[in-house]
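Below are structures written as structure tokens.
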Structure P
Amino acid sequence: MDPRPQQQTAYARVLALPGVSYDTAIERVNAALADEGFGVLTEIDVQATLREKLDADFRPYVILGACNPPLAHRALQAEPQLGIMLPCNVVVQEGDEGAVVSAVDPRAMFGMIENAELEAVMMEVDQRLSRVLEAVQKAAE
């Protein structure tokens with residue numbers, strides 16, 4: 001089954017992958033992030049956390065805290081308090097028809113900060129995360 005085109009929300013790009021399993025999507029996202037120079041600093045299993053802390057059922061859902069060290073370094077040099085908004089989060093969750101991948105839109109996340117140096121970093125992060133989703137989409141075709 002073909003993946004659906006990416007959709008844009010006010011804060012994220014969302015890619016539905018009909019017929020692609022949750023585990024396969026996580027593998028593809030991790031590989032695409034690595035290809036774009038991102039490492040995953042944190043991996044939060046939301047389903048397990050909610051089960052453990054609240055005894056609540058929730059669909060398979062993971063938050064990957066992705067970081068590209070050279071870009072993070074440049075951003076922090078330009079805006080020292082920016083660490084409060086890092087890392088860039090990518091979510092993989094199980095949907096009704098297959099996996100759904102979402103990546104934060106750095107333009108929305110950093111858009112409130114008026115800093116010309118940060119603008120260039122933000123645009124590069126945006127381009128790299130777009131390519132991550134494009135690679136995941138292409139792998140599903």
Structure Q
Amino acid sequence: MAEAKGLDLVEVSPNSDPPVCRIMDFGKFMYEQQRKERKARKQQKTIEVKEIVIQPKTSDHHLQFKVRDARRWLGDGMKVRVRIRFRGREIAHADIGRVRLDNIIADLRDVAVVEQPPMMEGNTMLMVLAPAQDTSKKKPQAE
């Protein structure tokens with residue numbers, strides 16, 4: 001029957017009893033499957049993680065620039081990783097880094113939630129901030 005119609009006989013469900021086959025154009029079927037997969041990949045949202053790297057002795061003025069960038073990224077729906085890198089003997093004063101991170105959390109409390117609290121990893125202390133639910137809405141487009 002498939003040859004008479006110029007189509008292919010495709011086994012749809014080989015594990016069922018009896019196996020199920022369909023008469024279809026297999027090339028067209030594969031093309032439609034690839035289009036569906038491409039469309040699904042295009043609509044899939046990728047979450048980007050931006051990173052801010054500071055030191056314990058970073059000035060408050062410079063830190064405000066970094067916080068402003070983080071606020072913008074969180075508004076765009078990205079996650080922000082804040083890393084404090086301790087160099088040399090600075091590692092003995094990890095409490096200063098903790099205070100810095102707490103200040104950043106306080107500054108961004110209205111647009112972010114702490115996804116990973118501050119923790120030490122070798123000579124760095126890091127935390128991850130995620131956008132708050134109400135700020136991740138898309139911006140209205142101008143007509």
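For FRET efficiency 1/(1 + (r/R0)^6) of positions 19 and 91 (r between Cβ atoms, R0 = 35 Å, to 0.05), the highest value in the series P, Q is held by structure P. Check the numbers for Cα Rg over 2.2 N^0.38 Å across P, Q and tell me which is largest. Biggest value here belongs to Q.
A value of -14000 for helix-only ellipticity at 222 nm (-39500 (n - 2.57) for each DSSP H run of 4 or more, over all residues; to 500), calculated from one of P, Q, originates in structure P. Across the set P, Q, relative contact order in percent (Cα under 8 Å, 6 or more apart) reaches its highest value in structure P. Comparing distance in nm of label points 7 Å out along Cα→Cβ at positions 51 and 75 across P, Q, which structure shows the greatest value? Sorting by distance in nm of label points 7 Å out along Cα→Cβ at positions 51 and 75 in descending order puts P first.
Determine which structure produced the value 0.05 for FRET efficiency 1/(1 + (r/R0)^6) of positions 11 and 83 (r between Cβ atoms, R0 = 30 Å, to 0.05), calculated from the coordinates; the candidates are P, Q. Comparing all candidates, it corresponds to Q.
Quick note: the coordinates plus some simple rules give every number you see, no bench work behind them. Everything quoted here is computed from the prediction, not taken from an experiment. Cβ atoms are built from the backbone, for glycine too; each structure is taken alone.
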